Structure P
Amino acid sequence: MRVTLATPLSDVPSVGEKRAQYLRRLGLETAGDLLFFFPRRYHDLRNFKAVSQLVAGEIASVKAKVVARDEKRFGRLTMLKVAVSDDTGVLFVVFFNQPYLSETFSPGRAFFLNGRVDFFRGELQMVNPVYEDAGQQHRDWIRPVYPLTRGLTQSFLRKLVKRCLRDIAEYPAELLPLERRQQLGLPNARFALKEIHFPRSDANLEKARDYLVFHEFFRLQISLLARKARTQMSAAPAPEVSASSVCEFESLLPFRLTGGQKKVMREIVADIAAGRLVQRLVQGEVGSGKTVVAVFLQWLCARRGSQSVFLAPTEILAEQHFLNWQEFFLRQGIAVALLVGALPQAKKDEVAARTASGEVKVLIGTHALLSEKLVFPDLKAIVVDEQHKFGVQQRELMRQKGDRAHYLIMSATPIPRSIALTFYGNLDFSLIGDLPMGERRVATYLFFREEREKVFSFLRDRAAEGAQGFFVTPAIEGREDIQSAARVYEEVRRRFPEISVGLMHGRLAREEKEDVMSGFRAGNISLLVSTTVIESGIDVPQASFIIVDQAERFGLAQLHQLRGRVGRKGEPGWCLLVAHTDQPESVSRLEQFLSLETGLDVAEADLRIRGPGDLLGTRQHGVMPFRIGNIVSDMRMLDLARAEAERVLREDPEVSSPAWRAVRQVLSSESSYGT
């Protein structure tokens with residue numbers, strides 16, 4: 001039977017409707033789906049260890065004979081325990097709910113076994129390992145191990161993949177011509193798909209994986225770059241916007257701009273003056289002055305009579321931006337307004353009406369800005385602060401409110417280059433490298449729960465010196481743990497009645513939040529006990545210390561954000577982490593944080609430890625778009641794919657050459673990643 005990539009698996013001999021249903025559980029509908037369903041690992045029958053050399057915690061292979069077996073039943077649960085030996089030691093192999101394997105593992109038979117080695121009750125064991133009959137003749141010494149679901153076996157999937165590889169009529173079209181693949185050292189699709197499933201050698205497996213990783217990364221990069229090219233050249237040139245605009249803007253400020261801020265502003269000016277839409281991700285350390293850059297873009301638009309919005313993740317931060325910049329805009333005759341969910345409905349309606357009439361030129365707010373009822377007659381600039389706090393759909397909904405609007409997103413959590421290329425590859429990158437007050441000096445220390453008295457002693461001493469600071473409690477399952485914050489608040493008030501303490505969390509009424517924050521800014525409150533609501537952008541320059549309780553519940557990037565709340569005047573600051581765990585992995589992660597200073601170092605470490613999915617969060621980005629590529633370990637291939645995509649579009653912007661027929665198909669069916 002000849003098979004195409006579109007052939008339903010139910011039509012392939014030996015599958016049938018029942019097995020087709022099992023395959024659909026794995027997302028496998030067609031032969032193409034199956035060929036791109038890659039092994040999660042391999043069982044290497046060439047390399048196995050002696051039982052006496054096995055180490056608990058490793059994934060290893062052994063070759064051993066069955067010496068004994070025992071079956072037990074616990075209610076509806078069955079357990080088959082098999083003792084195997086290679087004369088150097090005994091390993092126990094355990095299978096749950098597979099009683100039929102009793103006949104397979106008969107005494108005297110030899111098997112290759114591959115799985116995780118554990119030490120349980122004084123015995124080395126493997127639970128549900130992959131096994132191969134050592135008595136059979138083996139042609140495939142490196143065997144694929146696929147993810148399974150109930151009703152399917154490794155043996156069946158291997159046979160099915162082999163059949164499809166044997167009978168496939170045509171392999172996927174090549175994205176790059178032969179000459180270019182040879183220059184890059186890449187094979188073809190036929191070689192890659194055969195060797196990724198049944199590699200004949202380690203070298204062939206590496207070549208096959210390189211091809212497939214490059215193929216996956218290239219598809220994404222060419223789509224992102226093509227979309228960037230389409231959207232940028234969509235605005236009329238604005239010759240009145242020039243480098244002098246930066247100097248004029250600075251003259252209106254009560255402070256001097258840093259070199260990093262001026263650099264990013266000049267990049268924005270260059271885009272607008274040339275008729276390109278600003279499509280830019282601005283990164284910078286906590287306190288580097290990204291907000292000033294955003295205000296510059298809004299000021300440019302307002303001077304031309306257009307509207308702009310500033311989308312902040314929390315009401316506290318939105319109100320802070322509004323209070324800090326209201327006077328600036330009003331002095332220029334620019335109408336500015338605040339729109340947050342806590343406003344009375346009558347006030348919201350008033351702001352919406354003024355916005356719809358075009359009177360409000362600068363609107364600052366939170367998720368309330370996403371309301372379908374909010375209409376902009378001339379929205380030309382969108383600023384998203386702390387972009388990772390918003391989902392992709394939320395950011396896209398905001399963009400749809402404007403017609404060819406400039407788009408600026410900001411992140412104080414530095415984004416590793418691999419993440420940036422993957423999810424923000426259709427944006428330009430700007431980095432603010434310096435801080436307005438110079439380098440921040442914040443000493444970070446780690447304490448454990450039993451050392452809390454030392455932490456409270458530190459708190460008492462700092463308060464006695466007139467210092468101000470934060471005491472932060474963690475989020476539980478992504479939500480504020482208000483009860484934990486309230487307990488700490490009451491505990492500190494009871495132990496130190498002489499210290500003025502405030503409590504902050506997201507469920508306080510707007511007036512209460514304003515009273516607490518104004519009291520803290522004015523110095524009337526010495527210690528602000530808070531949930532993670534203060535993580536983003538809260539600017540109280542005189543705060544000099546922060547205590548983070550249950551620090552193991554925070555990611556490293558989040559801890560860096562919190563640490564950035566203190567020492568903002570350039571004076572020494574302190575960050576005290578209190579761990580409520582003794583788990584080695586958690587303690588090691590926190591100890592690593594003590595030596596990390598820059599946000600980029602923190603983000604890269606967080607990426608290595610937690611992985612890209614956890615770092616970004618499923619709410620922001622959903623499922624990672626790769627089947628085989630890994631943006632942590634495959635950075636070389638990601639760079640190569642990006643460079644090749646840039647080369648293709650530079651030499652043929654319309655990809656009109658016959659050589660790029662497959663690339664055109666990719667672009668016509670591109671998916672949306674990231675922004």
Structure Q
Amino acid sequence: MKAIIGRWIVFIIGLSAVTVIALFAIKDSLATGDTRTVSNYKPWEEATLEKAALLPIQEGGRVKPLGTYAGFTMLGLHGARKMEIVGEGGKKVVIEPLAWMLDCLFRPELANDLPTFRVDNAEVLDAVGIKSKGRRDRYSYNDLKPGLEKLKQMGSAYEEISKRDPKLLKPVEQQTLTMAYTVRNYEFLTSYMDFARNGLLPGSATAEGKLLPVSEVMQAAPKIRAELQNAANGQQVSSEVQTISVLIEQAANSARYGLNLFPPSNADDDKWLSAGDRIFHVFTGMTREPEQAVKDIKALEDVVQSLKTGEGAFRDKFSALEDGVVARAEARNEYKSVPLEASYFKKNWFLYALAWFLIAVIFSAVMFFAGQSKAGKFSYRATIVCMIFGFVYLVIPIVKRSIIMDRPPVGNLYDTIIFIDMALVGFALLVEWMTRKRFVLGITPIVAAFLIVLARRFEVGEGKDHLDPLVAVLRSNYWLTTHVITITLGYASGLITALLSIVYILLRSLGLDAGDASLRRSVTRAVYGCVCLTLTLSLIGTVLGGIWANDSWGRFWGWDPKENGALMIVLWSLAILHARLGGFIKEWGLHICGIFTAIVVAFSWWHVNFLNVGLHNYGFAADKKMWVVIFYGVMLGFMLWGAIACLVEKLGTGGGLSKKSEEPAAIGGKGVEA
């Protein structure tokens with residue numbers, strides 16, 4: 001009876017965990033309120049999107065597809081990589097990042113009606129005089145327009161305060177500043193092609209009622225520049241030239257930020273140029289290639305104007321622009337990873353991995369209740385297969401990311417989450433292959449799914465491209481391969497140690513092991529081995545990190561919080577092993593201490609980033625700290641559970657734990673005396 005009750009307790013705990021994971025998986029993609037209607041919105045054709053996806057641009061210190069830039073820009077503003085509206089003819093339209101980016105650049109009048117801006121705190125809108133729909137909702141640029149002037153004024157004031165000390169800003173003030181930044185970035189995008197849409201309209205052109213292309217005026221730049229230089233010597237400048245110089249400056253400034261589209265001709269120049277840079281450099285005489293600059297601006301003007309003819313003509317002109325940029329990028333050897341990156345983001349690898357792990361959870365639940373029956377054996381094999389597929393769907397994108405980044409797979413915190421997830425699943429499959437006891441299969445897919453959701457939430461919260469190059473001091477593939485990967489594998493080993501210890505406590509305290517001493521020994525040996533592995537990896541990783549620090553910063557050890565955290569893992573692992581060898585802790589004590597390993601790992605991995613000190617500090621916001629504290633609470637809860645169960649068992653009220661059980665072993669073992 002106790003084993004039956006125990007099964008249901010574990011099932012409820014597992015179901016609750018999966019429910020929480022599922023809720024968090026969809027929470028950030030949902031918006032409150034009704035679906036926005038943009039009655040004149042017509043979706044882009046698929047052929048146009050496929051062509052635009054491979055346009056290379058430079059952003060964040062590297063060359064990437066336009067689709068990648070669109071995805072993270074939309075994520076930062078909208079909080080998701082898609083939005084749903086009701087478009088032309090009342091049809092529901094799902095707008096993905098690339099389509100949204102094309103709207104911003106080429107159809108800003110439509111983009112301004114899209115619910116682009118996610119507002120998590122309605123107080124920000126109330127402060128600038130905008131009527132809010134609820135505490136959290138999404139708004140269009142036109143929705144925000146009545147309060148934009150005040151928002152920018154408040155943003156400028158808060159920016160000055162933040163420069164002095166960011167801690168002086170209240171949470172709502174910081175959110176207001178962030179909102180001002182997001183609106184500014186959006187305006188950079190929607191105004192980027194203004195010069196190509198509107199051209200220049202000096203007095204002579206206005207009288208004739210025609211549009212004067214910027215590229216046409218750029219061809220006369222030497223004459224205009226000469227006349228402006230003569231003005232410095234006191235000569236009269238025509239009103240037309242004065243007007244053109246002002247309009248050119250406005251055109252260059254509107255297209256100077258957002259997209260660096262054009263590779264420079266000089267191989268020694270690393271920075272690509274925006275359309276505004278092209279215009280500005282021609283009129284100031286700073287460019288080495290004025291003819292190419294004029295061609296580039298003319299190509300953009302042709303693309304924008306062709307949209308009036310139809311999307312087919314637009315696609316042809318866009319292809320001509322893209323072919324020219326690609327050819328120059330290939331000549332600089334900067335295009336090779338662009339197609340791979342476009343394919344990487346086209347398929348949501350981690351979402352597929354999440355699906356496989358959630359299916360594995362279902363099969364493991366059936367295995368848990370079915371035992372050694374045919375259904376149980378089938379579910380056991382199905383769980384293994386699903387976990388292997390989930391593992392593969394983690395390995396493939398991690399390898400692709402490494403190829404795209406041209407560095408080892410771990411370089412920032414986002415990288416560590418997905419890499420630890422992969423390593424944890426790999427360790428779990430290895431433990432199952434060595435023991436064949438099934439005990440690791442119930443909890444691992446749940447934790448693997450949780451880590452994928454954590455990575456997703458971290459990506460949404462950061463809203464930035466984690467494939468971008470690392471800071472200069474970290475750009476060492478040798479040390480990233482040796483120190484960083486080793487220390488990260490140590491984190492994964494520490495976490496699997498805690499998971500196995502939790503499994504032991506649940507099995508023994510709830511009678512799920514049916515008194516199977518061999519099963520208990522298998523779990524204990526696995527935990528002991530994982531502690532040894534954690535010690536080995538963490539010790540080697542810490543020493544390698546010290547050598548790297550000495551090479552980079554001139555000291556082996558500086559008592560940096562991250563360094564201290566790694567040392568804590570080493571010392572705690574040593575403490576467990578010595579206590580076990582010395583007889584100070586038995587099986588119960590080993591597993592209770594094993595759970596505490598997860599707390600030490602979490603402190604070293606995440607918590608040190610909230611201390612705002614040290615060379616390894618990532619400067620997390622305070623809201624993320626709450627989740628670390630919750631994790632500590634859950635682990636301490638399991639430790640307390642184990643301590644109470646141990647005490648109850650020693651007092652002889654363990655409900656038959658020391659007697660031969662008549663219940664079949666819950667996960668395949670036979671009932672024997674403890």
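Since every read-out is calculated from the coordinates, none of them should be taken as a lab result. Computed from a predicted structure; not experimentally measured. Cβ atoms are built from the backbone, for glycine too; each structure is taken alone.
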Of the structures P, Q, the one that 19.2 was derived from, the read-out being mean count of other Cβ atoms within 10 Å over residues 125-132: P
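For the read-out distance in nm of label points 7 Å out along Cα→Cβ at positions 37 and 325, a value of 5.1 was computed from one structure; give its label from P, Q.
On the way: P: 5.1; Q: 3.6.
Only structure P yields this read-out.
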Of the structures P, Q, the one that 6, 21, 21, 14, 12, 16, 9, 1 was derived from, the read-out being P(r) over Cα pairs in 10 Å bins from 0, in percent, for residues 149-356 alone: P
Origin of the value 52, 36, 21, where semi-axes √(5λ) of the Cα gyration tensor in Å was derived from one of P, Q: P
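Could you tell me which structure in P, Q was used to calculate helix-only ellipticity at 222 nm (-39500 (n - 2.57) for each DSSP H run of 4 or more, over all residues; to 500) as -21500?
It was calculated from structure Q.
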Which of P, Q yields 5.0 [distance in nm of label points 7 Å out along Cα→Cβ at positions 101 and 341, calculated]: P
